[in-house]
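S.K.: Alright, structures below, take your time with them.
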Structure P
C-alpha cells in the first residue's frame with residue numbers, strides 16, 4: 001500500500017506534497033564533467049547562485065568534489081571549497097542550502113556555517129554523516145549507489161532487481177537516519193541515476209520511480225546531462241544532452257518525484273510547471289484562449 005506524501009521541511013522552508021522543487025547545482029570544482037569549473041571562483045559561484053534563485057530554484061546544492069575519478073581532494077580542501085560559500089549564501093539569501101558530500105567531517109563544518117541539507121550522494125559510505133544531520137537537525141538525502149566507493153565508475157555491476165535493491169538500501173538508510181534523530185520531514189531518498197548502475201539500470205529506475213514514491217519518502221532525482229541520457233540517445237557531449245534530460249525530468253515529475261537536481265534551472269522550471277499544469281496541481285499562468 002502506498003503511503004501519502006507529507007510536507008518537506010528544510011531549514012526555514014516548507015514544501016508541500018505537490019511542490020516540484022529545483023535543486024540548482026553550483027560546483028566548486030575545477031574539473032566538473034559538464035561545466036568544467038565555470039563556478040569554481042567565488043564571484044562566479046555567487047553569480048550562479050543569484051541566477052538560479054532568480055530562475056526559480058528552491059535549493060542550492062554546493063559540491064566541492066567531482067563525482068567521478070580525478071585529482072584527489074581531501075577533507076580540508078573540500079571544506080575550503082564549500083564552507084565559506086555556504087556562509088556567504090546564508091548571509092545574503094533566504095534559500096535552502098545543500099552540500100553534496102559523503103564526509104561527516106565536512107558535514108559538521110558546513111552545517112555550522114548554515115547548511116540546511118546534506119546531500120549524501122554516495123549512499124551512507126561514511127555512516128557518521130547521518131549522525132551529523134541528526135546533531136544539527138538538518139535534512140539528509142539517502143542515495144542508492146549499490147555500495148559503490150566514492151568517485152568510482154560502475155564495472156559490470158548487476159542486480160537481480162535494481163528497484164528492489166534501490167528500495168531496500170534507501171529506505172533502510174532513511175529509517176536509520178530517523179532513528180538517529182534526523183527529522184522525518186527532512187529525509188529524502190534518491191535512486192542515484194548512474195551511480196553504481198549501467199544505463200539500463202538507470203532507465204529501469206526511472207520507469208519504476210513510482211515505487212519509490214509509494215514509500216512516502218520524498219524522492220529526489222539527479223538527472224542533469226548524465227551518461228544514461230547520453231547513452232540512450234548516443235550523445236557523447238554533455239552539452240547536447242539537455243533535451244533528453246528534460247524528457248526524463250517530465251517523466252519523473254509525472255511519476256511523483258519532488259526534487260530535481262539540475263544545471264539548467266530555467267528550462268527545468270518550465271518543464272516542471274508544464275507537468276504541474278497538465279496534472280492539475282498548478283493553474284495556467286494566463287488563460288485567454290477561447291474566452292474573448
Structure Q
C-alpha cells in the first residue's frame with residue numbers, strides 16, 4: 001500500500017531551497033506557457049524584443065508561478081498519495097507550506113498589475129481569469145468531478161490569446177482560434193495521462209473520466225476531441241495567419257494524432273496505448289507551432 005511521504009521539514013541548503021522554490025512553479029509547464037504566449041505575440045505581429053513583450057512575459061510568468069505555487073499548497077496532502085507528485089517540495093517535507101502560500105500570493109498579487117500597467121487591461125483581465133479559474137475552480141473541483149478537466153483547460157489555453165491581445169488590445173477571431181487549439185488539444189492529452197495514471201489519481205481521490213466512467217468511455221472522448229481538433233487547427237489558414245506550409249503540416253500532424261487516437265476505439269485502451277497518445281499529442285503540438293511560426297504572415 002502506498003505510504004505518504006514524510007511531512008516534517010528537513011534541513012536544507014540555500015541552493016536546495018532555491019530549487020524547491022522553482023519546483024513549486026512547475027517549471028516545465030511554465031516554460032510551455034511562455035512558449036505559447038510568445039507564439040501569440042509573434043503571430044499577432046508584435047516585436048519579440050520589446051518592452052511590451054518583456055512585460056507580457058513577466059506578468060504571465062508571475063501569474064503562472066502564482067497559480068502553480070498555490071496549487072501545490074492546496075494539494076500538498078493529496079500530492080503525498082501519488083507516485084508522480086509525492087516527492088514535490090511540500091509533500092516531501094522539504095519546504096515550509098506557510099512560505100509557499102506567501103510566495104503564491106505574492107506572485108499572484110503582482111502579476112495582474114504588471115499586465116494592467118505594463119500591457120493593457122484586456123490582457124490583465126485574461127490573466128486574472130486564468131489565475132482565478134486554475135486556483136479557485138479547477139483545483140478544488142478535481143476531487144469532485146471529471147468535468148474539472150474542462151475547467152483546467154481554460155487557463156492552459158489562455159496564454160496564446162494573452163500574447164495576441166498584448167499586441168492588438170482586442171479579441172479577434174485568430175486569437176480566439178489559438179485559444180481553441182490549445183483548449184481542445186489539452187483534452188485528449190490529459191485524458192491519456194488519466195488512463196496511464198488511473199490508479200495514482202484514484203489513491204489521491206482525484207475524479208477523472210477513466211476512473212469514474214471507465215477507459216472505454218475515455219478512449220472515445222480522446223478520439224472525438226482529436227477529430228474536433230484537426231479542423232480547428234486548419235482555421236488559421238483562411239484567416240490569413242498561416243499558409244501552405246502550415247496547412248500541410250497541420251494535415252499531416254492531425255492525421256498522425258487521429259490515427260493513434262482511434263486505435264482506442266477497438267478496445268485497445270491499455271497503458272501503452274495511452275502513452276502513445278500522450279507522446280503523439282506532444283509531437284502534434286510541437287510540430288504545429290514550429291510550422292506556424294515558420295509560415296506565419
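Quick note: the coordinates plus some simple rules give every number you see, no bench work behind them. Here the structure is a predicted model, which is why all the values come from computation and not from measurement. Cβ atoms are built from the backbone, for glycine too; each structure is taken alone.
S.K.: Hey, FRET efficiency 1/(1 + (r/R0)^6) of positions 98 and 202 (r between Cβ atoms, R0 = 35 Å, to 0.05) derived from one of P, Q reads 0.70; which structure?
M.R.: It traces back to Q.
S.K.: Comparing distance in nm of label points 7 Å out along Cα→Cβ at positions 106 and 218 across P, Q, which is largest?
M.R.: Q
S.K.: Which of P, Q yields 20.6 for mean count of other Cβ atoms within 10 Å over residues 26-33, as computed? Can you show the working numbers first?
M.R.: Numbers: P: 20.6; Q: 16.2.
The read-out was computed on structure P.
S.K.: Hey, another quick one. For which of P, Q does Kirkwood radius over Cα pairs in Å, calculated from the coordinates, equal 19.0?
M.R.: P
S.K.: Please state which of the structures P, Q yields 21, 13, 9 when semi-axes √(5λ) of the Cα gyration tensor in Å, for residues 210-273 alone is computed from it.
M.R.: P
S.K.: Follow-up question, since we're still on this one. If we compute mean count of other Cβ atoms within 10 Å over residues 34-41 for structures P, Q, which one ends up with the highest value?
M.R.: Ranking P, Q on mean count of other Cβ atoms within 10 Å over residues 34-41, first place is Q.
S.K.: Separate question: Compute distance in nm of label points 7 Å out along Cα→Cβ at positions 226 and 258 for each of P, Q and report the one that scores greatest.
M.R.: P
S.K.: Suppose you compute helix-only ellipticity at 222 nm (-39500 (n - 2.57) for each DSSP H run of 4 or more, over all residues; to 500) for every structure in P, Q: which one lands on -23500?
M.R.: Of the options listed, only Q reproduces it.
S.K.: Further, regarding this structure: If distance in nm of label points 7 Å out along Cα→Cβ at positions 154 and 170 is computed to be 1.4, which of P, Q is the source?
M.R.: Considering all the candidates, the number was obtained from P.
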